[in-house]
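Several structures are given next for inspection.
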Structure P
Amino acid sequence: MSLHAHPHPRTWYRLDLSAIVYPTLQRRDFSSTYRISILLKEDVDPVLFQKAIDRCLKRFPTYKVAMRKGLFWRYLEPNERSGPYVMPDIRNFCMPMSFKANNRYLIRFYYYGRRLSVEAHHSLGDGTGGMALTLTITAEYLRLKGYDIPFGGFVLDPDSAPDPEEYEDAYMKYANAGFCPPRPSQETYRVRGTKEAPHTFNVIDGIMSVKEVMAVAKSYGATLTEYLNAVLLYALLQKQQHEFHLLPKPVRIAMPVNLRRFFPSKTLRNFISMVYPCIDPRLGDYTFEEIVSEVHRFMQYYINEKFLRGDITTNASTKRNPFIRVVPLFIKDFVVRSFYTRVQDRNSSAGLTNMGAIKMPDAMKPFMERIDIYMGLPFSNRTNCAIVSFEDVLTINFASGIVEADVERFFFTKLVEDGIHVTIESNRDF
């Protein structure tokens, strides 16, 4: 079935449960924009890159959209304007994304040397949708260069019709627990840092072997994700100890969980839930082994279908509230922004996301060197960390808008102390 034969073309899309929040938080110095980059083994041809985008974008109708504002809700409508167009890359990427610039597209495409990059506003979808878009375009780019690349994994057929499930709001489909668990909240350690000049985006990349990291994680009795969460908690504790505090505070990581692992959804929009691994130094000093053990138990307890179903049911209860549905948008924006600034953003010391091993056709792999993911500029003075693996290459990408890089230094120092060989790259001048 061809895309053009799709019997029910959509005229607009409701924002999914997560996407409702992102436009509300938009500021001149903050935008919920993330980036996925593919490092190829040959220089990128921008003409072929543009052809691949033009050919593939129609396959992703919820990315070929513009943001619109109604009286009660924002929504996405199909965007038939020209573009988006490839651009030479910039040093400070993931810049705030205006809803009216770029012919109203909420995606951007860059190239530099062997690297091609896709930036997307989080209101369109999470890393799963963004990865499908990026790898489908990359595969088509390689086909245009004359290589035979089949479909599979994150690589979709650009001539196929989108499955209606790909643009469903999966939250509302599975938010059906018997009650709404309360939101845990307590004061959390906040990283102290000197805010950079506007539109400055600092990144530090650590490149290492998947096998090495997995072997070290196994030696601690942990999974790779548990181990790296423990290392980040350890780095945050180190950072707090090097500052003056009358009383230490708990350190907590905001970690998105891909709900597609637990619920059978094909959605390419947002479908994640947040969990918060935590260490409380007020209870005493923790060895690194104890931190790993705490993280392991936390993951076992919280990351399961029942807890996650309850969590998204709590989130969905607000959207389903008949009173809130008829409250004007400007009031909703004020309430959400105030809650996020005063409560939600203060509920974690840093962010960490792990996309895991990326699935794609084997024929595509010889043309690629590595994948990078950047969570984008944090809302407040802290650092965000994104992890992704391709073959035996594990990439850990830190992003921040502050001058200090103490957390990153403590993090990578611990990895090296554990015997992991790390190559560091950055757009910063140290």
Structure Q
Amino acid sequence: MLDVRRFRTEPEAVRAGLVRRGEDPSTVDEVVALDAESRRVSAQRDAVRAEVRALSNEVGSLFREERNEEAAELQEQSRLLGAEEKGLDARVDELAAELRHRLLRIPNLPADDAPDGGGEADNVVVRVEQYDPDAYDEHQRVPHWDTAEQLGLLDVERAVKLSGSMFVMYRGAGAALVRALCQLAIDRNVDLYEEVRPPTLVRTDTMVATGHLPKFVDEAYHMERDDLWAVPTAEVPLTSLGRDEILDEAALPRRFVAHTSCFRREAGSAGKDTRGLLRVHEFDKVELLAYCMPEQAPDLHAEILARAEGTIRDLGLAYRILDLCAGDLGASAARTFDIEVYAPGADRWLEVSSVSWFSDYQARRANLRYRPAAGKGTEVLHTLNGSALAVPRVWAAIVECYRRPDGRIDVPELLRPYLRGLEVLG
């Protein structure tokens, strides 16, 4: 979340950032007022508390001097002030809870160099790679859901029978292709990123730390009996690995890579893009995440993007890089680059990775801090993340792009060692 001190010292900058996002800037005035009232009541409580302490000391002195009647009078004053202090303390807690409630619902401010714009149509295409619209033959223009069903690689009908709509089941070589893609993404990143296999179910405060709660509660799967949430991305548990801890500057940056299943309700997408693998409730993804000092963030952002892009490039897929405008950024992000692959069968660009810098927004929610080598105290970390590889849409693009005239699928050279040398699917 945003540092409340920014609302005190630079309210106009915060207001301008929210306007760039298309958010109501009046929330700035609400936070400023709440913060001022919280500090006023806190100061009043502290003053009463100090008076109670002074009276207590004086009462003790009077009793030692056997001036019991005077001591009793002061004791009564102290008792009344103690009750007032208790009431003020409760009010301080109420105001602090209300202030946090407001702050948790305010998105991050866009980076100065994030493009202006109100939505998806205003995103900037940075570059397009390996794409020639005239290079695709008719046999590649078949949607992956048709090809995969015919070859027995995908079984949507039985998945729906088992789990309901927008769930899919991979079978045979189709399932092996999922595993191969995940292992490929891990192998390409463990040279620098520590592999982690985090829990798939997490506590509420773990979801709050990344900004997935409370804003996206309708998109998440909640196990009410145990108050646990199914992770929508490995970003969630990885961000909280260092929660409430203090890292040494020498240990930074910290890099992690993790493969998990991911769960999303896609509650706002009913009837939209529900064919095949375009939008599903459960999918596999390999995630990259880093903690760093602010000055390390630009290089890490570029590094994560380059790693995600490199895998897509080496799979031989056409792709493009988008610089997301302020109005299309995720709530926690300050700057995001998306990678989209071209799927000729669906005739669409499909997002396969979002590479984001969150500034100190998530770290404040998670209480992620580091101790500078020079200077006193601690500082708030910055966090970054990106999908090294999200399976469904990459899988779909491979099935469409590598489809042969006879309907079978050529296996990209990069994946053959992960499929026991298999060169053709189907």
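Quick note: the coordinates plus some simple rules give every number you see, no bench work behind them. Note that the coordinates shown come from a computational prediction; the quantities given were computed from them, not determined experimentally. Cβ atoms are built from the backbone, for glycine too; each structure is taken alone.
Please compute distance in nm of label points 7 Å out along Cα→Cβ at positions 62 and 342 for structures P, Q and give me the label with the greatest value. Answer by largest value of distance in nm of label points 7 Å out along Cα→Cβ at positions 62 and 342: Q.
If Cα extents along the principal axes in Å is computed to be 64, 55, 41, which of P, Q is the source? Answer by label: P. When helix-only ellipticity at 222 nm (-39500 (n - 2.57) for each DSSP H run of 4 or more, over all residues; to 500) is computed for each of P, Q, the one that comes out at -9000 is P.
Of structures P, Q, which gives 3.6 when distance in nm of label points 7 Å out along Cα→Cβ at positions 30 and 278 is computed from the coordinates? That value comes from structure Q. State the single structure among P, Q that was used to calculate relative contact order in percent (Cα under 8 Å, 6 or more apart), giving 24. Traced to structure P. Source structure of the calculated read-out (distance in nm of label points 7 Å out along Cα→Cβ at positions 102 and 294, 2.4) within P, Q: Q.
Structures P, Q were shown, and distance in nm of label points 7 Å out along Cα→Cβ at positions 190 and 286 at 2.1 was computed from P.
To test your reading of the models, identify which of P, Q gives 2.0 for distance in nm of label points 7 Å out along Cα→Cβ at positions 150 and 166 when calculated. Considering all the candidates, the number was obtained from P. Suppose mean count of other Cβ atoms within 10 Å over residues 326-333 works out to 21.8; of P, Q, which structure was it derived from? Among P, Q, the structure yielding 21.8 for mean count of other Cβ atoms within 10 Å over residues 326-333 is Q.
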